[in-house]
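Each in structure tokens, the structures are laid out below.
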Structure I
Amino acid sequence: MTAKPGASKNSDRRFELADGGLIERRKTEALPNKTHFFEDDFNFKGFLEGKIITCSWLLELFELESGEIFFKSGENEIHPVTNHFGIFYTAFSITQPCFRNAKGTLIGIAGSDVLPAKFSSAPFIFETIFNGKPESADVVKILESGTYLQTIEVSPHASLISRKAKKLIDENYKIYPSIARIAGRIGVSHEHLSRQFKHDFGMTPSAYLREIRVSDATFRLARGEEIIDVSGEVGYNDLSRFYKQFRQTTNASPGACQKQISRIFAEN
């Protein structure tokens, strides 16, 4: 997952966003089946919005003490019904969360194992009565028991051209697909595809490709994989280019990201 609402100043556990937000990581833990657990406190002052782009699925459970959190989806704003709610991001989803003076805690679990097909079509927000730390085996139970499900994809009515292009990128991002070649397969020019994709999703196909690869890289680093291996696994043949694009997307180097995660693991 990548989220970049503004430049940040980070320590080992604190992520200070230039736009007025603070995230403090309380706990990080590797779980079975290559899943990853984390627990955060958050405090966003004023109004912040950003984009979350996922390569693997991600479940977050929120306890909102004050303020509000909602998602922009097309022309609509999607709000949770209560202050105790869950958000499920499907793999390869694009969402646009908004925070207004929001303060609270969240626990999350991310993974790449296959979930039932009914939970793979679109990201959604839902109400939940689940409390405590979720394990890998709890994910499907939490989703199945959720109520008031509302989809939160950023562009629910994206054009067929953009949806086809996105699917091809999602399926081929590890081999660095040519955007021009994807445009040719769809039957449009590179320029037309870029304009339409940006209109639908708020970024060019090239930018989306970069975000997906960095999202996958971040997840792999959290699992403890070596940086040089991660670079190749997510489609980079040039390690320096991987470093450059990772830093542009996350405001941190892969090494700093991995070092930070390792320290949190050690302290837990």
Structure II
Amino acid sequence: MIKANMLILDVLKSMILYNFGGVMVHRSYTLERSFKELHRVMDSYMGFEGHNWPGIAPGLIAARPKHQAMEEWLNFILAYYGYRADVYGTKDIMPMPYFRQDIVSTSGPRGLTFAVHNNLNKWGNNDAIFKVSMLSLNISHGAYQQQMRLGEIIDDNPAEEVLTIGGNEKVFERFGFYRFEREYGFRLKTGEWNMPKIMTWKLENGKEEGQYWVIDLNDRNDILSPNYVTKDTIQYYRKKYAGRPLVQSMLFDQWFPEYFKTYEGRYADRLFDKEQEPNAE
């Protein structure tokens, strides 16, 4: 998988947590209270991040060894990347190929959310998904405040939550929070290191659109292969993804045709040129 240049961080996280258990903590996490009590009574715990993000926050994930949710998360990602039979229908809900930035957000948080909810408090496990202000976001964070204003999350007692454990109620106070701004966030650390700096292209109306690498992690020879499309080969590439109507519609009926209204050559040409600039990151 590493030789195929796939984004392996989510695979490694789920694989390590499944086989060894433990706590995966975001590098920018601010810890305020120990997780010792949660280790003692929980088989897994993590936090919700609100409806502006696809489910469970990726900043902190904890599970005992061999937890069923971690195994399913691993299998889900491997199916999405084409290394396992796709019994989940991952590509029906998460396009592949797709923009590199979006793949980072799908295989991790969305796959994790699916796996956790599919196994929540089953198999004799005692699992917890804490509310946003307990171990995900600081209550001063813009995303938290915005969701509170819009009524997307309800938090009557910020930074405090009551769990029933063994028939007894236990009051927990906030354990910590993490930052996910671009200079700290996992989005930057799980993909952008091996890709050129984001650039833009002009539409027919003069407005600008971001130009992103399109990644096909199922292509064992070259994960950048969709970017070699030209105005004359759109239909050829479109047929390559027969059976994936979401990909065909978004990329080959909309994105690439719009690009070639104003540009010639391969879609990849400007991206490669940008990568080769002396000051390109």
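No lab work stands behind these numbers, since they all come straight from the coordinates. Since this is a predicted model, take the numbers as computed values, not measurements. Cβ atoms are built from the backbone, for glycine too; each structure is taken alone.
Name the one structure among I, II that distance in nm of label points 7 Å out along Cα→Cβ at positions 47 and 63 of 3.0 was derived from.
I
Among I, II, considering only distance in nm of label points 7 Å out along Cα→Cβ at positions 39 and 231, which has the greatest calculated value?
Working: I: 3.6; II: 6.3.
When distance in nm of label points 7 Å out along Cα→Cβ at positions 39 and 231 is computed for each of I, II, structure II gives the biggest number.
Given that helix-only ellipticity at 222 nm (-39500 (n - 2.57) for each DSSP H run of 4 or more, over all residues; to 500), derived from a single structure, equals -8000, which label among I, II identifies that structure?
Label of the originating structure: II.
For which of the structures I, II does the calculation of Cα extents along the principal axes in Å return 49, 40, 37? Before the final figure, lay out each step's value.
Working: I: 49, 40, 37; II: 67, 39, 35.
Derived from the structure labelled I.
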